[in-house]
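Computed from the coordinates by the stated procedures, all read-outs in this text should not be read as laboratory data. As the structure is a prediction and not an experimental result, all values here were calculated from the model. Cβ atoms are built from the backbone, for glycine too; each structure is taken alone.
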Structure P
Amino acid sequence: MSGQPQPSSETLLARILTSLEEDKAEDVVQIDLRGKTEIGDYMVIASGRSTRQVSAMAEKLIDRLKQEFGRLSRVEGKDAGDWVLIDTGDVVVHIFRPEVREFYQLEKMWQPAKASVRTN
């Protein structure tokens, strides 16, 4: 690890969101995972319009986090470009093509369920 102080999960989240915005990510959603799971503090889900854009956004995000924070990320799926998973430790990022995102519907799995009202 470099001698840089590690950023807070909030600082990391803010930089990830900015990076995705700079690269024209669509439908960006952030989910607060604190107290729900040990996989990280936040999850970010975003879409790219094509496999090329998904892969490029992932590559730029990984490079920015490495350059700015010395943070190495675990990455899966970058070569295929349908769904890239970037695990920064504190923030887990999923970048999808829209059709793949629709199929897996990760938001529904992690966001709080809407309270359903039952009438008798």
Structure Q
Amino acid sequence: MAKSGKPHYVYTLLVEVGRAPSDGLPENATGAALMCYAAGVDEAEAVRETVAILKQADLSPLDVTGYGTLDERLADGHDIDPDERLLMQRALDENAVIVAQMTPFFEGDELEKGAD
């Protein structure tokens, strides 16, 4: 994909996915959360590209939460470690979506924590 003349930024996105027949999630998982870094001229483009890529990977995106660009996150007081910065730079350099972390959900995980 060729970059347009507009500047690109990297957005941090948290994507919740449900189950799909060939999604590769653990057998007893009910879904997962994916931490992604996605390049785009704006957050809407980054979200669209991320959802499209995840669908191509046979995942079922349900919800996307945006945390902004590196500068926006720093302004909000987020601590961003060097490894995270490297992944963000890679997403920008490759005009890509990088899935940095996947956390599967299992039945009752959140309910048990909230019951205390």
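When mean count of other Cβ atoms within 10 Å over residues 40-47 is calculated for each of structures P, Q, structure P comes out greatest. Given 37 as the derived value for relative contact order in percent (Cα under 8 Å, 6 or more apart), which of the supplied structures P, Q does it correspond to? Derived from Q, not from the others.
Taking distance in nm of label points 7 Å out along Cα→Cβ at positions 48 and 104 as the quantity of interest, name the structure among P, Q where it is greatest. Once distance in nm of label points 7 Å out along Cα→Cβ at positions 48 and 104 is tallied for P, Q, the winner is Q.
When distance in nm of label points 7 Å out along Cα→Cβ at positions 32 and 72 is calculated for each of structures P, Q, structure P gives the greatest result.
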